[in-house]
Structure I
Amino acid sequence: MIPQELIHLLERVQREALTRRMPCYIVGGLLRDQFLGRVAARPNVDLAVARGAMEFCRWLAERLQGAFVPLDETAGTARLVIATDDRRFDVDISDFRGPTLEEDLRRRDFTINAMALPLEAWLRAPQSPPAPTDPLHGREALARRELVPCFPGTFEDDPVRIVRAFRFAAQLEFQLDRSASPLMAAAVAKLSQVAVERIVEELLAIFHTDRAAPAVHGLNALGALDLIIPELSLGRGVEQGGFHHLDVLGHQLEAVVQSDRILLDCAEFSEPLRAPVMRYCAQELSERHSRKALIKLSALIHDVGKPARRTVEPDGEVWFLGHEETGAELAAGIVQRLRLSNREGDMVCKMVRHHLRPGFLSREPQITRRAMYRFFKDLGDDGPACLLTWWADRMATRGPKSRLDQVDQQRAKLEELLSAYFFRAQEVVKPPRLLGGNQLMAALGLRPGPQVGELLALIEEAQAEGRITSAEEALALARQHVKAAS
């Protein structure tokens, strides 16, 4: 169902269009999803007008108290953003890409998006729109579940459509028409000319789906992945020895396969963990960029430091000592180039730097409360993401050669750590403070400085370990520590 708030918004847009005698046509994704019976979590509306889209969008923003966002002044495309306390709607308005509506549709990306209805006609039956203008038989392509390029130069005109094709295939579970691959291959080199922000939006949308792996494999086969994240190409053909069944790049691609499988419904975890893990993964660190997407990006690049750290011992053993540190340095450059936010980039770099730690913990006969506390102290709210990145890495490592008893044992340790975060946080992960800094300074006669912070950290760790449970015990521990240091 189309949200009533969106219908009301488009009714207001139509009223303003009538006052300016500007016919508006609803095109693209909203119609496509309606004909598929698909309801997008955040419907994005595309409107086409013969000309004057930028001016019209600016006018609407003023009249409707929204935000005006210019997207492409040369092409005449802008965005109207209407935000309420709990909803946001984007309405993209663009000039025709030719002299007529039909010519505009013929210049779009894929035939499933090359359908249009007058906005006025759509508003008469918004939940069940009438047959659209469909010059390229987009509804037939919908029925076949195929992505068909609108014209031979579609990818040359806008190379980001290469990544978008794989995004649509992942989101909609469609297949690319046979005509698409050679057209994409001919235009793939032009991806380097596209603003990186546009590519990243498509890439993270791919990672948010449950079918990211086929898309990433497709981008790799096309050579597009080398242009987007060239550091990955260094792992192509780099053998890893007997413990792995794939080369470095193949292993990282397989980690995305495993991430798709694991995060689909978390079915391999104990039932109490499934819902909280899935809610955690759905959280957005910035608008439309979920933890789920960033975990899969992390899985893709987690071993990016291996080629530089590869050594072969006289007995033939292959080692990659320190690859996580080198990988984190390379990841810092990757996230900066991809223009991720500071929070997103910090998370991805942490995943690469710490992806081995859960494996080390899983080998311990018993994970102590101190070890749990220190893990989550270092990772914070990214701790579960690190655990899930490691698990995708682990399940991608030996493939069919994995010993089921080892997998079960390690999964049990993984669940122990996840359970600590989701169900025992105040006990093990971030216990409530027993003493404040001012109380500590007053009781021990201390001045503000690093020592106070060190004592508070000491108290918190002892509390997480279960060694102290009261303010009195916390103060006694701090007093003993100060005395020993003096």
Structure II
Amino acid sequence: MQYQKMKKKTFIKRVHLTLDITIVAGSFIAAYGVKKYLLPSWLAGLSVAPNYYVLLSQAMITWILADMLFNPYKSFTKKKLNIIIIDNIKMLTTVVALMIVASFMFKMDISRILIFLFFLISFFTLFISKSILLLIYKNHYKIEANKRNILIVGAKGRARQVIEHIHDYRKYYRIIGCLDPDKALIGEVVKNGVTVIGSLDDLKPVLFQNIVDEVIFAMPLQKIDSIDTDILLVEMMGIPVRIFPDWYLHSTIFEPGISKISFDNFGGLPNMLLTATSQNQISLLFKSVSDFIVAFILLIILFPFFIMIGVLIKVFSSGPVFFSQKRMGLNGRQFMLYKFRTMCINAEEKLNDLKTLNEADGPAFKIDNDPRIIPHIGKFLRKTSIDELPQLFNVLKGNMSLVGPRPPIPSEVEKYNLWQRRRLSMKPGLTCLWQIKPNRNDLSFNEWMALDLNYIDTWSLGLDFSILIQTAVVVFGGHGR
């Protein structure tokens, strides 16, 4: 855990540095444009003597050197905004000062107005970016849904020690409760208000009825008769398992059913972690950052297109432009999913009358030529998957990712087999392996689920990129339904 946190901090620093260098470069280019073209005629224009590409490179390199000198990104989330502003002023002053020194040393005629504009634009853009980042950081864990939910197996000494450690990280974690083989302990307080909410016989219903992000086994495993079965049950749902010593694991350590085994440090306590999802925190963080940036850019670019689609929906059907529906996200978190409305406004009410026509097996519902679809525009939106584009708002909110298993309806999840629930162990996405299959509408429900689990088991940034490229081909080819 500590090693992963250190890697994550290093990555965050690199993101900060890259963003700031981009802002500094953009500010210099903007200052150049303002000075040359936008100022009044008696102030506009620039001499051709200095090489402005060299000046731009110098500004970027100097920012990196200033970063090494002042280390402004250290403990960024704990700093107050005024301290961050002072750090930026120090950095900018260093950059500008070296530009002026270089102009004297190499006898370059650099416009003072250009330097002033560069400083001014850089300061305000950095101020805005840092303010936004700080606001995001500060508010992220204030949202209860962003905390990881922990279920602890055990209710005695070792469990109390784990609870005490987690209490130090309560900003990031919430303990649902404890399970213990001894039913007599149900209802008792273990530590810090955490109670025993059931026996180990209740493991399956507790996992089904609660949002659980991790299960920690904090008791001697030899005292649990069904330890292999219990661990396999959690694994099959795709939920990470932490095991604190001792290491009494029977066959599990040698032949894990689904998960990969790694050794980790949790609040200073060594433990063994079994997880069926990727634990590459750097890649996962890059995925989240990329999702946010791409979704934000696409929403800006597609805004006029959204208006056009909204007008067409209004022309051919009365009712709202957008359709929202409750869906299941990461480990059972519920959220409202947004789509362009492609069906009549009472489509949900008509569903029961059409269930006998369902062409999909399993809990999913699909029929060709659905009579509820809005005429003229509805089928086109569905065939091209354009109706899914408003889910970029879900990506922006953090409910979804660009790539991931499609988010199911809660009523469908209730009908899942145990192995199928593991698809909830990764954040849902706009597109997935199923959606790029040429014959996706002919696949059985189990084949669809198997594709999602294969995605989870083999996930990488390269795979996401490949799926996005293939999705673009599918969208422009109109292979939807």
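Derivation of every value follows stated rules applied to the coordinates shown; laboratory data play no part. As the structure is a prediction and not an experimental result, all values here were calculated from the model. Cβ atoms are built from the backbone, for glycine too; each structure is taken alone.
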Supply the structure label, taken from I, II, corresponding to mean count of other Cβ atoms within 10 Å over residues 290-297 with the calculated value 15.8. II
Can you tell which of I, II yields 0.15 when FRET efficiency 1/(1 + (r/R0)^6) of positions 42 and 66 (r between Cβ atoms, R0 = 25 Å, to 0.05) is derived from it? II
Ranked on volume of the Cα convex hull per residue in Å³, for residues 98-161 alone, which label among I, II comes first with the largest value? II
Starting from the value 2.8: which structure in I, II was distance in nm of label points 7 Å out along Cα→Cβ at positions 34 and 170 calculated from? I
